[in-house]
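Next come the structures, one after another.
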Structure 1
Amino acid sequence: MLMYADWCQSCKILDPKLQAVRAEFNQSDILFLRFDFTDEGTTHQSSMLAQTLDLGELYERNGGRTGYMALVDGATGAIVTLITAGHSETDIQNLLREVAGG
């Protein structure tokens, strides 16, 4: 779950790194979600998506904070780890590989 907003400086650093490594995982069992807090409309849409995917509690607990990606175990709903703007592309690849099981 990427917690994103257009006005978020950390997002502007993190998003290109995620895009650079994402293609490797397009065929994996990782579902990439972006919850967008840019404005009221995108926040509302993100809230509805979270509820639909049974991620409402995690979404609400986030409190609108942006600039990170939470890797969530789909079976348990637990946050496995967080990816932030401080991680390199290599760090992000390794974390995603770990979660993907390889």
Structure 2
Amino acid sequence: MHIKIKDILNSLKDVKFIGDVSNVQKIVSFYSLDSREINVKNSEISLYFAYKGDRVDGFFFVKYLIDIGVKCFVCSKDREFLCIEYLNKDKDLIFFANY
């Protein structure tokens, strides 16, 4: 399913958008909680949910995913400061901080 970032933002509550508002027209069509499912072929259309699991903190993979071309991420509010650090290096990145 193809969906615009602005539509995701409009449908979610308790989410803070972190990024340049000009990027809300971006379309994503691949969604994953598992960084191993994302590769260079689908990275530009991917939205990665960087949540902490029982064994692994998904946020540990954000740097790698940025390096292969992923631009859209959902993270927990306690990672917001790290999202801003990444955003300061690449203005095309989009983060949703889940509150």
Structure 3
Amino acid sequence: IRTIQEISSTYYSNNPKLITDAITMSYDLNQNGVEDIISCHYWERWGSLQCESIIDEVKFNISYGCQRLGISYQMHEGYHSLVCNRDTLLNFNPNSKSYE
């Protein structure tokens, strides 16, 4: 699935000195004119990303063991969907304030 922006665990495997650093991307996920933030750390044991997002000042985890996390062009319930790995689409649930 194509993405607007993405973070990949290969960044860490190609730059082992940066394993403790967070990678951050910002994008207006809900089209309200405010940049939302997705921040990921590398989970070395599994070679995957552990991420969290801040949307409208609410922080929540996005920890699905993704090696790639991207922002999809597709929208659901007024929010951009996220892409985990190559083909798993995560949609925002406004009731639980989380991507599922």
Mean count of other Cβ atoms within 10 Å over residues 9-16 derived as 16.4 - corresponding label from 1, 2, 3: 1
For the read-out relative contact order in percent (Cα under 8 Å, 6 or more apart), a value of 31 was computed from one structure; give its label from 1, 2, 3. 2
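To test your reading of the models, identify which of 1, 2, 3 gives -14000 for helix-only ellipticity at 222 nm (-39500 (n - 2.57) for each DSSP H run of 4 or more, over all residues; to 500) when calculated.
This value belongs to structure 1.
Each value in this text was obtained by applying a stated rule to the coordinates, not by laboratory testing. Only a predicted model underlies this, so the values are computations on that prediction, with no experimental measurement involved. Cβ atoms are built from the backbone, for glycine too; each structure is taken alone.
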